Structure 1
């Protein structure tokens, strides 16, 4: 882009999942598209680093192949997905309890059924809470409209409404805390159910080459159209004629797709973006296997003894993430605005307790603080925030849809459709 004064159809700002999906759709429609990415690789928040032979994703993320957008656009087989067990190991006041999907994890069926049978009232309340999933669809926006209007309060309100309490509720809350990145159950109950169904219908896992293999696969069809290390400093103009200042150079475009993280999108467009939630993830290497299950571990005791939302021996489920003879542990905790993030010592101690392992032989290999990891999704559930900002400017990202890979990809598709619709009007 040296000496840049290009005049193109569409400039896509950001090469995360949303931007790549939008660029692919617009390119297929025959438009001249340029993707501008400030980082040195595609992926946005989905990145993988190699540290001492370990694959370390930037934050603990899993790919759910059951997402409709993933089914439409991703060659999952080529990613060589390594699946995680469909269950959770919950540390209760009276010891560790392993629970899981009885069909997908038959080895966990006895403990799961026993846990429900010994808590019949809790089991009935759980069934009432899950009942709407029988008529729901993932990622299509139908769940909220098919629920009674009174249902979609917060997750906490919905659990109270069905009379769910006790240990099963605590397990559910602590599991969802790591998915929703919250500790107050304030997220929309409908959105929580959408994600619960997604976990039940898909088998989340990790690509053999790390999560970054996912955006790299999408980017492969955009060869020659992606410019890395190019920061968009400003955006000006009006319908059909926009000028972008890109690392000190100029680019003219008839349409602009802003596909950056929410704070950057707000800076470029002055449009409202939702509050974002943060997470800190620590990665530890060890030569001593803490647990052989590969389950996600959560603290479901009446009083959790530390900040960890969840922890897992990642390399048990995804062997490609660690060199032979070594093991990789992740532990994630919330970041609260204005409050220091939990320390390495706090996270390691709590993770070791949840895994039932001494941590003396653990070695910290990476720490990632991600303040803008997921958008807040409060009730009433709205999975379709507007993408059109101006006649020629559209915005996409999981902050315009659901806070997930599914949401990012769908919002990119919506942005592309908005651009194409605008071009039809202009003609």
Structure 2
């Protein structure tokens, strides 16, 4: 095999990173980025770049743990003590219940706008059950292909829209300077820490194993896969910021800070550019939302199956076995069916507070435990952290801890 064929073969192997990045970038991230562009124009462009770098470091650490230790992230957490189980058990149950409703509603919004023959709740149920059936019947290889197709769709539509609107090149370059406009601190931390940063960062290692990468010989491939994925995500998010800056900031339009803000944007696009552009945007909106739903239905269910396997003494089962396990299917059902009750109501206040508190801890928990694990004798010396990885994970842990404390403060002051 010549050098060109080797490079082509490597590019064909890419996949788990795209799955993790696509799953992590949901509609909430799109709205946050649009609102940041809406309020501050191009000024926070640099924060998106830093955020992509932080995610590359964090996902690389998760993937390296799986390959260097030849065990899962939950196995690593278990070696740190039973306290990790005490945190993880309520987290994954509460998070799954609330996120299930959020994901199905977000996926339904563009469909209800494009096809108003059903109410939002009806489309939400269809999206949830479609995700359930798809994940139940298919294995990782098919799942990866479908997610990759959805990523291509959302990338082409959103980046194409940004190019169609026309970015201000001078302001884009100026936006790469690290400046903090007044009242922008939390938007900045949210852009750095929030876009693509969820429990799916931890699921990345499980998808790496599902791809067939199971030992340290795959670390170089994993690093390429991860870097390509988050650079692609960074371009996607930069394009979203351009749309917010050009279409909203310049016009003085204020966007709603929830998923309905994306429907409002579709209406603005229709007024400015006609129904075709608006429809294309809604298709990209659906691709972003539904790829997140499918990713969580699959990846977090794998994590739950691993968690239950550790409790039952079944450690490091093959991914194919986990995908067929009752624990995997039970969690897919938990994500898909019970959250439907929340579609008829606002999120119960007590549940919202608990969800906010347990969810705020996860990203600092992930960053700091990876820092701990990858500096220990649990991995071979050659694959332990160097100064660059330690710096990146330390910065990520500090950033996520600050966001965590801010979220806790918001929850406490809202009581």
Structure 3
């Protein structure tokens, strides 16, 4: 637990203790593992992080959309403590346990669609996405997988193939898994003026049909709101049109809700915004309050098409992670965190839009619920300004506010606050961000 309920800076960021830990890290941790802000955390509570120097920072990143319920949540902590005192691992594939079943029951209830569902549990979002492809191929007997520009789906070999951005995710790591095909998506800020979601979907479908043919496609895999690609919400009508085409052609429609799921966008799942019911949903991140858990949930006939023993993993559905997930889901329900996420958006979006009008360096403000972004551009153009974006993030970090960047061009500041973040901390964090933008824009 933190020792304070507000932002407090006792040293520069990072301070001496964090710098000393950074030196130790350099001697033993692989250089390829990076950190956004090299402060070393010793405690966290709600939406605050306390570092090794006693500084307390406002967390507007949630560990990249993981701690949706905040830090130190009693329902999560108590369930994990109770489970740890009972047993920590047996491997569900060897000797199963009730927690795994309970999580699958909750997923069947919460994910979009009233059809009969099954789930399989894993450890990471990339693992979940990769298994959606395995399931789709097994169920359809087809091989091709369609993904989109600006997509991010993970760091395994197959999910690197699904991911669009080269640096730092793919550069130097090929060759990648075959039978992956990329088509344009919907990016309202950068699409032709007036292009509707239906028209963007028609263009993508035309590309698929001409280059592959529908009968070759096992799955279409898409983030309902693209995450690492820039928090890009497609134009209305885009997702429903793709979903209909998949249904009409026997293609499995896969929603990668790893970042958007579990109340983050103001609904339990982002697909609900337009009533889309995916055949398969990949989840992770916010599902378990910080413990590693992921899932594939979807139509029973798809998951049950895989041969016995074809799905699994040693740590998939670990009992501690399942306990944490049940506590996190309980917290989301009792504290109505989907509603809380919408409230965060209602606070943040007007302030970002006003800041864009004032400074002229923000080309687009977008997002839904508590998944929000500002895209920085050279004033009067749509030319990405990655350098300004880096300076703004660094200025926020220096003042004790954790923000993250993203985007294919590295020019987007993204905000992912815990859905339990107190309003005063949200307002304070936004004020720091606003001042950082004003100062850096004037340089």
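For Cα extents along the principal axes in Å, the calculated result is 60, 59, 43, so let me know which of 1, 2, 3 that is. The read-out comes from structure 3. As an exercise: volume of the Cα convex hull per residue in Å³, for residues 330-401 alone, calculated from one structure in 1, 2, 3, equals 145. Which structure is it? Answer by label: 1. Once mean count of other Cβ atoms within 10 Å over residues 218-225 is evaluated on every structure in 1, 2, 3, the highest one turns out to be 3.
Which structure, out of 1, 2, 3, was helix-only ellipticity at 222 nm (-39500 (n - 2.57) for each DSSP H run of 4 or more, over all residues; to 500) calculated from, if the result is -12000? It must be structure 3, since only it matches.
Rule-based calculations on the coordinates, nothing more; no lab input. The model shown is predicted, which means the values in this text are computed figures rather than measured ones. Cβ atoms are built from the backbone, for glycine too; each structure is taken alone.
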